[in-house]
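Input: structures, listed below.
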Structure I
Amino acid sequence: MVRRLTSLELCAGSGGLALGLETAGFDPVVLVDELGVACETLRVNRPYWVVKQMDVRDFRPALSPELYGVDLLSAGLPRLKATASNLRKRGAESEIELVKATLSIASEVRARGVLIDNVPDIVTAEKYSQLRNFIRHELEDLGYNCQFFVLNAADFGLPQDRKHGFLLALDSVAVTRFRIPVPSPHPRVTVGEALVASMQSGGWDDAGRWAEQARIIAPTLVGGSWDRGGADLGPTGTKRAWARIGVDGATLGDIVPGIDFEWAPQTGRHGMVRLTVDQTAMLQGFPSDWHVLGGKTAQYRQIANAVPPPLAFALGESIATAMRV
């Protein structure tokens, strides 16, 4: 029997990272997130998970001694938008403060590995070089070996061009065995292939024709900020990409197209199909029995801001293999 591993997850969100890691062999001891609706999503899907609703900066591992010595500390931190100059920022809203809090928790818990997910720029962009050096220095001082790399969910079975930047820090034993997961040898899945059955489920006759046109990899779903308006699929360029396959990216639909829906994208938005929340969950690789709570906008933001579970599984499997010596 393969030994199960343990994890502590920070900024757990709707559970995409935790779900993928669970499938790969990691059982979370505690999950932390400050958003109430995300915590409820985690609890309704995994009633046996211990979920704590709080700001990561207020989390004290000493109050949960069972966390000491967990195998993996994982963190799906909010997407960094600022430059590395924010290393000097002390404002309560700074994303950099969450990075610092995560590193502080890592120094206390001393897991065998630390995994941080964020935007690809955290790995590739010069403006984040100071931040990379800061993270590397802090973790290497704790005895970890650090790697930064980018993975694209489209290479692991997702019909979406979605790149994630990862930091992985491992102990001296696991690092010698870890291999960055390699892309799937199978052809990439297109939006049309992924959603055609769902589009047909309401009796829409043009679903097959739409799927033929939608033989592309979807642009990245963007959840956006919790502080702004309703749900849409992303910024202007992303909306244009969706419009090219007859999808209205400025909003989400409540139901799949029905038998009477006339697909005429050349006439404008009213003639385009709208994705439902469930369909965006399919594009993110969430299983159909994973229930995301809240209203439509809250559901979409939780889904679109998540690490796709299949991507988390591929990475988690590589980490688990390295740790099982």
Structure II
Amino acid sequence: MDRVLNVGYIGNGKATNRYHIPFMLTLPEKFRVKTIYARHIRHDAWDAVPGATYVDDLDAVLGDSAIDIVEICTPSRCHFEHAKAALRAGKHVVVDKPFAGSEAEAAELFELARAQGVTVQCFQNRRFDSDYVTARAVYDSGKLGHVFEVVTSYDYFRPHMMDGVGLDPIDNAAYGHATHCLDQLIAWFGVPDRFHAEVRQTKGAGAAVDYFDYDLYYDELNLKATAHANYASAFLRPSFAVYGDRGAYLKMEKDQQERDLKHFYLPAGHPDFGQDSLEQYGLLRYVDETGVMREERVPSERTSYAQFYEALFETVAHGAPQLVKPEETLAQMRILEAGMTLAR
């Protein structure tokens, strides 16, 4: 299948136009945005994609034999049903986060994909966050000695962001943001041997979950990996902190691709897109092989969310293993579900 793959989108909101299409458009030799479905066709919020057909009939996407891949970018509670419909239509499917509402739903989607001879995976673009990729590179360098703890934070100071949302099993901080953090840690270290999951409603019972704290334990590595966040953190904790018996690494700010996307500074034609400034580089402090304490800034790795699509092309066109493996997503859903049992 050495040809351009045709992609159809279900949904025409922020996810489609900010996080997906700008990166797919950087790979015109591999992908074509063919059709975009929305219940109401309008272009006041997002410009029309040149060459794409906009439809208000879902069958125009699912019934189009020329479409190879369907991307699900609808509200979270719709992901499972839309993904199931696309799989039944024989399409390869990419589902925006959260992948599903439960581990059982996720398992059903993977089994349906297997039966149909296609693939389905979650759009985990943040495997290509520069702060995450750089933290992994520091870990791999061995400069920290035995690493016994890794902590990632996804804090905001938006104390009223979830006001009025109420308790929802999917529309919350855990399913909205912890899905990224947990996926990064599972992709890094594997499915944990055991875990502890905690979510909180800082506004009280019946309010939205706006706080999460997950500890993943890896016994053979003698390592604990933590993903936590709250939405009322006036001092943001480090995006990544890596602790070893010879030193530590701290990266304060998150990847800058989202910053640029929010300002409509898009990857196409901008070689500095998403790039950290020198001041944003992480700080590494460690004892070297001579016993001298060293401290240095670590240049951030250059990454792009387009790398997800490069991997997707290899999977669909050439049969390569999918980037986000079913067992990784099932483990993530299991952890998210366990945490939500604490909400009231």
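Annotations
- helix-only ellipticity at 222 nm (-39500 (n - 2.57) for each DSSP H run of 4 or more, over all residues; to 500) from the coordinates reads -7500; which among I, II: II
- If distance in nm of label points 7 Å out along Cα→Cβ at positions 167 and 255 is computed and equals 4.8, the structure in I, II: I
- Mean count of other Cβ atoms within 10 Å over residues 95-102 - highest-scoring structure of I, II: II
- Winner on mean projected area of the Cα convex hull in nm², for residues 183-270 alone once structures I, II are ranked, highest first: II
- Source structure of the calculated read-out (mean count of other Cβ atoms within 10 Å over residues 39-46, 9.8) within I, II: II.
- Which of I, II yields 2.7 [distance in nm of label points 7 Å out along Cα→Cβ at positions 15 and 263, calculated]: II
Bear in mind that the values in this text are calculations on the coordinates, not laboratory data. Computed from a predicted structure; not experimentally measured. Cβ atoms are built from the backbone, for glycine too; each structure is taken alone.
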